[in-house]
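Where a number appears in this text, it was derived from the coordinates with a stated rule and is not lab data. Please read all numbers here as calculations on a predicted model, not as lab measurements. Cβ atoms are built from the backbone, for glycine too; each structure is taken alone.
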Structure 1
Amino acid sequence: MKLDRFISNHTAHSRQAARLLIASGHVQVGGQLTHDPRHQVDQFVPISLDGELLQAREAHFVMLHKPVGYLSATTDPQHPTVMELLPSPLREELHIGGRLDRGSSGLLILTNDGLWSRRLTEPRIKLPKTYRVTTLRPISAETTERFANGIYMTTEQLTTSPAELERLGPCEARLTIYEGRYHQVKRMFHAVGNQVVALHRESMGAIVLDPALQPGQYRALTQEEINSVDQPG
């Protein structure tokens, strides 16, 4: 949104009056006088008019070690949700960027920046997401090849991007996928005649679950981790 439109939307001033106020030095953006009415407004930059604060929203980016048994949801009448692991003032602002099933664990990202979270989860961007998987039956050598070639998803009528499977044991593997579609990992293993019994997300892009975080604990993302979503790879 342009600055003149922001001023007119948040005050009683018309768009034309907002332009005059900006040009004559009445508006500060990020603590600096701004004279350009066409300046693009970021939702998290403080904006003031004649010293009156019109916007002061703070951006939040949180890494949570999701425990098994918690829903990736805001509220639920039956099960505990991941939001209950956060302090009340923070949980009211955040949404989840890339959900995990109630029976899954690992890296969960929460933020109040919708544009940033879309870049984190948008399948077309193909940000790698890595999981440690335990299966019911031994993982065949053919599974590695099938995943590398892509698995056809009947619901979406598409073939997944080539995935990388590293077998760690007869029934354990590390899997990297590039979309993150609904129940994708479980559906991929089901397609090759196997079943996932445990799923733990280790990373999303360059953001790796902090080994110092115990299940249920969280911390703020570093600036480097935040920037990595804008500059994948």
Structure 2
Amino acid sequence: MNDTEVNKTINQMVMFIRQEAEEKAAEISVSAEEEFNITRLQLLEAEKARVKRDFERREGTVEVKKKVEFSKQLNESRIKVLQAREEAVQKLLDEAFAAMAALSSDKAAYKRLLTDLLVQATHKLEEPKVLVRCRQMDQQLVQDAMTAAQGKYRETFGTACPAMELDTKHALPGPPAPGQHAADGFETCCGGVVVTSADSKIVCSNTLDDRLRITYQSNLPHLRALLFGAHVTA
């Protein structure tokens, strides 16, 4: 084989090797491109999923905050409504105490009321002798009412009235001063009597204040229903 043939053979071999190398390089490039695209797609999907989870988490946090804030505002509104209702009911009680404090200004009517209170309390105690406490300003009026109560007791129950004695050592508090309300816890008394056994161990309070408090408590659901509707009784 001469030099020309040798060179030709060598050139053919070089071309073959180069073609093989180029084809292999193309395959590697295509494979690398495919792997890159797959990896990029995987990373992109993973990032999308992470962003979605983060958004959902933040959205959930916002929803929770909204619900908490709404619940807080709802509770505050309910408290304000309850406070307004309580103030309205308390205002009625204050007005009732103020009106009741004026009852003693009508001496004749007040004496009749004291007589009835004495008869009721004395019969309730069922004691042979009772002590009667009253406001210092009412002592003379209560003395007169005690005399009247003797006759009314016999007339009502058909038996002799127990002996009554005015307890001047334990006078009840005076009426509330202007601006004061007995409902606020001041040591005041709008009128009426406290009747006790002779040894003061059994007590029946028939003051106007206590009678009003008892009436108020027993009628409170009805008052609230009248003021705020039948569905509000508590």
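Table for the structure above
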read-out: Computed 19.5, 60 for Rg and Dmax of the Cα atoms in Å, for residues 74-129 alone - originating structure among 1, 2; value: 2
read-out: Which entry (1, 2) yields the derived value 13.4 for mean count of other Cβ atoms within 10 Å over residues 106-113; value: 2
read-out: Structure (1, 2) behind the derived value 164 of volume of the Cα convex hull per residue in Å³; value: 1
read-out: At a computed 5.6 (distance in nm of label points 7 Å out along Cα→Cβ at positions 2 and 194), which of 1, 2; value: 1
read-out: Answer label among 1, 2 for the case where log10 I(q)/I(0) by the Debye sum over Cα atoms at q = 0.21, 0.26 Å⁻¹, for residues 10-65 alone, calculated from the coordinates, equals -0.77, -1.11; value: 1
read-out: Given -6000 for helix-only ellipticity at 222 nm (-39500 (n - 2.57) for each DSSP H run of 4 or more, over all residues; to 500), calculated: source structure among 1, 2; value: 1
read-out: Given 15.0 for mean count of other Cβ atoms within 10 Å over residues 82-89, calculated: source structure among 1, 2; value: 1
